[in-house]
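Coordinate-derived values only; no laboratory data. This is a predicted model, so every value here is computed, not measured. Cβ atoms are built from the backbone, for glycine too; each structure is taken alone.
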Structure I
Amino acid sequence: MRAMRNIVILISGRGSNMRAIVQAAQTERWPAKISAIISNRRDAEGLRYAEEQGIPHAVVANGDYPTRAAFDAALQRTIDGFAPDLVVMAGFMRILTAPFVEHYAGRILNIHPSLLPNFPGMATHRQALAAGVRMHGATVHFVTADLDHGPIVTQVEVPVLPTDTEQSLAQRVLIQEHIVYPRAIRWFIEGKLSIEDGHVHIAVETNVR
């Protein structure tokens, strides 16, 4: 039997993806536990959910530190206190330094609301509408020091409708994020993901008769 894996989730706000991950882990009985939920904001709504679920949680407020490097060092110490096998960024609104990312190389995931490499950075839905693309979506990727350009695990497409606003498009993308992100995390904890030459390979199980 595979050993239980520890997952630490990083949030900055309401944590809707975090909630989807927690719920999937519970209902699908993953061989993993959510060891902690950590926020860089004391007022993050997702912390209340963590408390309600009895999940250990902590705040490492970036405003308490003079530099990005100092904040990242404090965050790393806090994360490592929970012995994570995987770190999951779920709406964590901080650009992380290279030493931090390298410390968790191959075991830190993020979801970005666009079909990378299209529209990295912020305001992705506005960018998509301005570009007039027909398809938008979300990307789960391993985090590297190159912002929003880590190896891609999986993507989901969402059609852009003629009537779409930023808000309506964002909402439809988010619904798909809540499906694809837990799935990708489960692949990781089940040992199905590997990275070779900057590309992610997903092990496919076959039934042999």
Structure II
Amino acid sequence: MTTLPPNYLNPGLPAGLATVRIPLVEATEASLQGYGVLVDDPKAHKVEIVRWPAQGWRPVDSDSGDEGGTTTGTFIAEWEGDILYGKNDAVGGHYILGYNSLPEQADTTHRRPPARLLLWHCNYHPDGGQMFFPLEPGPFLVPMALPGDDVKPQDFVCFWFRGGQGLRMHPNVWHEGVFAPSGRRSFYDEQGAVHARVSVNFATEFGCLLEMPLAPDQPLA
């Protein structure tokens, strides 16, 4: 089956979407089990690359199929009013990650701090993992779900990081970028160079947006 890629800067979301609240969990070695690991020094961690799958009963030689390496760059997330934008220099991506208001009400002209994130899309990379490490101080967030193509909105958790540590995400883990509770933040990004992407669009598949607070003590609007 061939599908068109999402239009990340003009997703064309319908009005009046429902929201599904997901929990906010502090990122620790224990809470991240299955999703990834905390990173103190990105130079000390190697992004996991998945070996190319065999096409039949003959296996891929064990010394081949995982040599494509990684690509690196800066991932920038920035709130502009009610819209959270992301830019990934490692793969040349530019996206609307999510919203503070329902999309049809979003206003980019104000500078009030956001109260929540409404997420319309997530993806995973079957060719490898991904590592984010903050380039400025302060907390940040990463929504994720464990691997599986039958994923549902209720399977997602938003992880809150105190800052000073990064994330090395395992292959096949659902996610949608990395972002700060407000303003602009940049991150070192490293991921598989193949950059295969499998997507879920919550609006078209489930008629909803994922809703999450932006701080542990912040109630949802």
Structure III
Amino acid sequence: MVYKGASINTGIFKKPVSGRVPLRTLNLDGDRQADLSVHGGPFKAVYAYPSEHYEYWRGELPGIDLPWGAFGENFTTEGLGEEELHVGDRFRIGSGTLMVRQPRMPCYKLAAKFQRDDMIERFLVSGRSGFYFSVEQEGDVAAGDSIELISRNEAGITISEMNRLFVRDRYNRDLLQKAIATAELPESWREYFAPRLKAAATNT
């Protein structure tokens, strides 16, 4: 697509598919990420976005068509929210097993998709980030599959708390400690938070 006069490659445009789709360690068959320097990898294998958020965005973005998949998600889910999902929670979807790993931090391609320069900030401030899964056991999935909780990582930081730390409560010492102590959180996040924790401790 063209954004601000430049041609860019993006995998953000999704459309529904029918039938069962193989779920792989790095993505779903037929899907891939355009820029692997910031997207993809085992901790961002599958992006899920709650269907419940669409009503909010229809109010925020009047006149814009928002079919399922509008935010570039692989799964448009029902019944999973950022507040109750912990990093490390495990689910069975279809014949695959997935683990919640991190929230989505949007790049400029979200702004390109909606042709709105303010979209990244609005997305972050909304707290409606969606979340990434890693694929713990490969299998296959289809639209309509149930999402079955296998285990809850009660001690792990929630996706909502991660969003708080990233956007508006950057030096919350308790949350920083909780994030760093969550073993299932990708190491890159712990490295990102470590200097903040040090600064928070210094300023206490």
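The greatest value of mean count of other Cβ atoms within 10 Å over residues 41-48 among structures I, II, III is that of III. helix-only ellipticity at 222 nm (-39500 (n - 2.57) for each DSSP H run of 4 or more, over all residues; to 500) computed as -8000: which structure among I, II, III? This value belongs to structure III.
Once relative contact order in percent (Cα under 8 Å, 6 or more apart) is computed for every structure in I, II, III, the highest value turns out to be that of II.
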